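There are structures below to look over.
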Structure P
Amino acid sequence: MKIKYILGILFLLSIYACSKIEKGFQSNAIRYKDNDIYAKRGLILFQSDRINADGSTPPYTFKLLNLRKEDGSAAPAEFTKEYEILVFKEGTSFNAETDTTVALLNQKREIQKKLPMYFNESSGQLTFNRASTNLPLGRYIFDVEMTNGTGTKLFPKLATINVVDPEKDDLFVITDNVSNAFHDVTGVATPMKNPIITCTKISNLGARAILKMVDKNGKVFNPKAGEIIQRGDRPVFENYAKFNPVIKTDTAMICDFEVAPFPLTKYVTPTTDWGFLMYYRIPSQFVTVDGFPPSLGTFSVNPRWSWQLKLEGTYIIQVKFPDVTKK
């Protein structure tokens, strides 16, 4: 009996030894954390989450296949076209303390041709760069092929890419905004209505801020003619221009700021941290203020604001005074 028992065990072991041993596991439920991926056009860098392999045995690789519109038609050619974008050279980075001129800045920058979207075959991450500003708005679906030691599987419609425009806060943030009427004789300050500050992106090219001030009817004040002046030693637009001088025209003050965000750094003096504040005065000979009749004397308009542009491009920042009329 013992001999039969031993022979039986040996027989079972031989069968087990001859059977195929599985090389691992590949899940049927790989996924992104959020299968709706939102790509905001033109941001410097955006990356999706990695694909969750759901316990699949590494190493594994992924391939993005059949990118297409929701209706099944082919994705636009812009996804596979290279575009020229200005980037920092590999191994370099911007230093606000030392990179203080355009010449120094350009030693670290170069034009490169880039696809607007890249797919990482090791992680499944999607990466979008500035060239994504060229992608048409819309929803695009794609399949993913996964390979590991067990073989290859296709996962249809694994995720959706939603190409959208950046939100307002991605481009422009206001952190302070007030205005006072100053009596020319007494110097007493009386609060006015807060200015209405708007930011409009007019081009993806360059890095230019065009600052305009207008009355309640949209009439533009002329900085070149002295209709807008500095308030004492307080900071103005020019204090945040790191690389190029501010240009004054009949309708605006223009700064080519080169590198976002703008303002790039706070304005700090030995006695005060001004943050990003800018102070201006529109002299009384150029304005009348609602609620301040001539019998009370003359008043200048004294606005103060703080804002920051987050991305390169060309923008018009308009400051509108809802209770001011230009003379």
Structure Q
Amino acid sequence: MFDYIFGPVLSSRLGRSLGVDLLGGRICSFDCLYCESGPTSLKTMHRAVYADPDKILEELEAWFLQQDCPEPEHITLGGEGEPCLNLGLGRIVQKIKRIAPHIPLAVLTNSSLLADDQVQEELMSVDVVLPSLDTLVQQEFLRLNRPCKGLHVRDVAQGLTRFCRKFPGKIYLEVLLVAGINDTSENLERINAFLKDLRPDRVDITVMTRPGAHMQPAVPAEHVLNRWRTFLKGPRADIPGPGGPVSATGPVSPDTVLDSLRRRPQTLQQLCLGLGLDPAEAAVLLDRLEARKMVRTIRDREQKFYTSIRNGK
């Protein structure tokens, strides 16, 4: 069972993505209402070695030796919090580029640390950075993203702009909309003006498609989503796009399934597409894990999601 490597999981923006957790826990500068990893355990802007880079890299090398899953389309640094908090980020990036030079390396970030010059330098060798910026209205930012005390969305936006001007790779910006919080005309106008200077490679207007941390966020009405996507020229990113189905690669261990579900609630179909599992065999495995109280099911928007049970929760 890996502590830091999970998946591949099916990503709407990156296809089949092998996750690398740089934190080992719910450590983040935000505590977003919608976070699929659950409530933040340690909310901080302090960078430290929260997870040992050597252990992370050893696990990644071991994962490629086992050959149990389909080859990922991306390796993605993320996990259960903000990966840029790990002081070993630069070293991890450089080593991964040597371990798997043929696979694009991506980083998921909430953008809060992109103003840091050291973080900017450590990310220069990455192929794709996927920053989020849900709102440019401070009151919406405080309500939805629940950042560390004293953090202003204006500073986050300025740091993101500075980073994008330097970064040679691709930028896929994500704006996640929650009805009644950040789907306002004021936010739309501010983000639209901001994007004229930022000029990312793509803008993804998303909604919550998995169970959230503190609430089940309301999805904006279709006409509201269409307005945002038309105004910002953003594609639909709330449904899987890249990746597609793959043939089953053979039996996958229960530990591999649990590692994947620990970071992200998934439907049976999502789990099978990411890991290359036979649906019938995966269903039997999930039933067995549920009977052993190692996974539980969540009903959300008429879909059945599986998630791991940790510490009896």
Structure R
Amino acid sequence: MDLRAEVVAAHGRIAPYVRETPVEESPHLGGGVSRVHLKLENLQRTGSFKLRGAMNKLLALDEGTRARGVVAASTGNHGAAVAWGAAALGCPALVFAPRGAPSAKLDGVRAYGAEVRLVGDDCLQAEAAARAHARASGATYVSPYNDALVVAGQGTLALELARQLERLDAVFVAVGGGGLIAGVGGYLKAVAPGVEVVACSPRNSAVMHASLAAGRILDLPSEPTLSDGTAGGVEAASITFELCRAVIDDFVLVDEDAIAAAVRTVVARHHTLIEGSAGVAVAAFLARRERYAGKDVAVVLCGANVDPRVLKDLL
């Protein structure tokens, strides 16, 4: 697909429903070495970037299709986005989640009006159950990442970023299934090929990283991580695998202590709440900061939906 054109189309489609999130410079993170710009997607409606892709998918469906309902699989953020979008457009929504998904995030999904069903022990099992239900019921499955419309919707973040910054040398993006970095990296490579796209994952759950290294999508277990928004496997034959291979220039893995420290730093220095997946991108930049001396770097704060009990322990 022409990803740049799809992102531009998505931007026009979803504009009435999503916020153009601000960019804030962080002298503290730059440390006198780099100019660091935080893309505050944690301020997006529903508390994460996921609304962009979900709305683009839902708005691309005709009214008759939407009336049959939509189905999603999610640990929270994608489910909340689908639930919010479905409520805004007046269609029923059902979200499958793995057992053990953060209760605070699932409560948010329910608050937006969607039904939640707990199935399996990881994201791939929940995705399989959601797809099976969609086939049996006639509802539309809305993938968290394995869908061109979802990827294009996530890419609208990069369209905003390119307009908001006069110069951009590198962008750090957390990676789970790869939908966000595929959209962001794909758009930026089209409009500014010199921008370095850096993928960031928790060491405890880095399936896309391992898959790219192996040259194929792997089925790997994940250890517990503060970055629950990026945890879990990658769906077999996902379109994001090839997109990630095309746009990612570097990959950084970070430990749990570094993620926790990054969340504390952003809360303390910028007085804004972020979740673990956003902390992954911050931690990854800090691990590589010296490489970007004199450069303009964007770090995507992809979400703010952290369980209050987890936040208490972090702080």
For -0.41, -1.15, -1.17 (log10 I(q)/I(0) by the Debye sum over Cα atoms at q = 0.14, 0.33, 0.35 Å⁻¹, for residues 153-192 alone, calculated) the corresponding structure among P, Q, R: Q
Structure with the greatest value (metric Cα Rg over 2.2 N^0.38 Å, for residues 49-144 alone, set P, Q, R): P
Value 3.9, calculated as distance in nm of label points 7 Å out along Cα→Cβ at positions 89 and 281, assigned to which of P, Q, R: Q
helix-only ellipticity at 222 nm (-39500 (n - 2.57) for each DSSP H run of 4 or more, over all residues; to 500) from the coordinates reads -10500; which among P, Q, R: Q
Parent structure of the calculated result 19.8, given that Kirkwood radius over Cα pairs in Å is the read-out and P, Q, R the choices: Q
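None of the figures in this text is laboratory data; all of them are computed from the coordinates on show. This structure is a prediction, so every number in the text was calculated from the model and none was measured. Cβ atoms are built from the backbone, for glycine too; each structure is taken alone.
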